[in-house]
Structure P
Amino acid sequence: MIYVDNVKKNYVVPVRESGLKGAMSSFLKRQKKEISAVKTISFEIPKGEMTGFIGSNGAGKSTTLKMLSGILHPSSGTISVSGYTPYKRQPDYLKKIALIRGSKPLFAPADLTALDALEMQRIIYDMDYSEFRKNYNRIVDWLGIVPYYKKPLRTLSLGERMRCGLACSLVYNPEVLFLDEPTIGLDSNAQNRIRHFLKEYNRETNATIMLTSHYMEDVTQLCERIMVIDEGRLLFDGNMNHLIESLTPYKLIIFTPEQASTEIAWDLYGVLDNEIDGKITLRVPSQRVPAITARLLSDHSILDLTVENPSFDSTIEQLYKSEVV
């Protein structure tokens, strides 16, 4: 479905020194510098898979999505999506994909209503009216936009605009979705609704979805496979659980002793992660969790005890510090 082989993307940008002298020198003889935004990445994504594509700002996420959607031409390498070469921007290809940016989910004029914007998509993508109505009814129902789909787009909240943007992008039933920060700036309720919708859309249509997000909750709830990019190169590509197990081979035992005491050496049981308001968190190697839990319950009176995995943020932070995964 998505095939990327040895792809690079370089930009040539002007550079100059500060001050009047630098400005004059640049005017007479402009200096240029080549920047590598993406450095030789390769991967494949099969049909129907939801893949998380994460990395820090400037890592190359958005540049990669723009190459996959055909907005940017790769400097070298091969890209194929659904059998098409994206940068050729063939009409049949554009009908099969959708690029949805959380920073600007709608491209329709702000004075239009969501209903107008959906009708505009029908005309642009030359959809059969009966097919349009079928997709329209399904998408509108899934996203719950009926209460405001007749309001001007400029009057909608960010979450409402995001849902309308998804409706406009999906009403022509694309096979491949490139989602660039789809929940950015949304409150928790709006984020959960978008995540639930994406799960349903993937389940119902078997669409291939590639998702970038700074909210790790998006990735952990939606994707089993993740790719981590940093400074234009892939650091990891594989199963999320494998990444967690290899980089953070421990679990967190969180408990509240019946009687708080500063004299108890909790570090005899594991690494003391924190102690807040009488609640203690210990880091313990995964294989030792049953034995340590039994010791704690035997040695002390415990009010409550839970065992949790370390946060995904901690795993990603550890990945950036590692040389090899």
Structure Q
Amino acid sequence: MDTVKRVLHAYGIYPEEIQEVTAQLYRVNDGKHTYALKKSSLTVQTISQWEYVYKQANILHLTAIVPVYLTVDGNLFMELNEIYYYLSPWIDESNQAMTKPWLDNVLINLATIHEKTKRTQSISTGNLKKSFTSYQSYCEQVKKDLLDIVIEFEKSRYMAPFELQVCTQYRDLEYALNESNKRIDQFIDSDDAEFLWNTSLCHRSLNHSHLPGSFIINWERANYENAVNDLVSFFHYEASNFDGPTEKLIELFPTYNDIYRLSKPEHQLLNIYLLDPTNYTNLVSNYFQKTTKYSMIHQVQSLQKEYRKLIFGLKWSAYIEKEFETISFEDLGS
């Protein structure tokens, strides 16, 4: 704990109690306040981007981003033995997590950050079309390879649990791949040489542990990307769980879209990412080629998580078609 105390002294804090929550996180109490001290994964290459997040949060009044304290010397972090530490208020996890009010606040906070930090630029459609056409070909090959594996599995009189799972889920995987193909066609269906592309400050690692009380912590991986990336990260994490709030995410999406209004290309891009089969098919391929080191139970559980994500992607695509594509996409912006 000597290292931790040394770091805390740089903030003028003399702790009465230090609790090691994880190898990277300490809960600190000085008799008056409770703090979270993070032993970060930041490096010389990433520290400036991390600092920029908090400077923007201050300038743009991004209150959902939990602030960090300044050291006595006025720095946002303390560097010791080439490790970067930072200190923030300790926020207990809300017992309201996954309820509608909690999700509503999370979506409001996320959309507000994306909207206030949005930058728009004009980009060429040529390379983008080429990239997604290549991805489309990849998905077609994935569908063929998956069918070949299913045929091989079905030759066995007694299939292993993983094999039975793949065969049972194949029809839905085929639906997902067909839907993805349709969405890619829609995404690249433009004769314009350029179109407007938005980037926003994205967290890039959104999950339940980074959303205490609907605030957002741990911005170590943050960067400027299209806002869709944060939605995919959050949706995938929640949808992979057995009791994930998938219906609530769909029901409450207008909360997000009223603040940060997705354009037509962004809607299509979100659909494509939510229907990405890569993780699922990698698990199947590794099993089939006998290159996995994991137990049967672990493989079955992992495959089920990826399957839930794709099922959510299908539900999401149906929701978008019903709620947005039955009206002119011109009303959504461009």
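Nothing in this text is a laboratory measurement; each read-out follows from the coordinates by a stated rule. These numbers come from a predicted model, not from an experiment. Cβ atoms are built from the backbone, for glycine too; each structure is taken alone.
Assign the value -17000, calculated as helix-only ellipticity at 222 nm (-39500 (n - 2.57) for each DSSP H run of 4 or more, over all residues; to 500), to the correct structure from P, Q. Of the structures listed, the value fits Q. Looking just at distance in nm of label points 7 Å out along Cα→Cβ at positions 108 and 140, which of the labels P, Q belongs to the structure with the highest value? That would be structure Q. To test your reading of the models, identify which of P, Q gives 42, 29, 20 for semi-axes √(5λ) of the Cα gyration tensor in Å when calculated. Value 42, 29, 20 for semi-axes √(5λ) of the Cα gyration tensor in Å corresponds to P out of P, Q. Largest in distance in nm of label points 7 Å out along Cα→Cβ at positions 68 and 316 among the labelled structures P, Q is structure Q.
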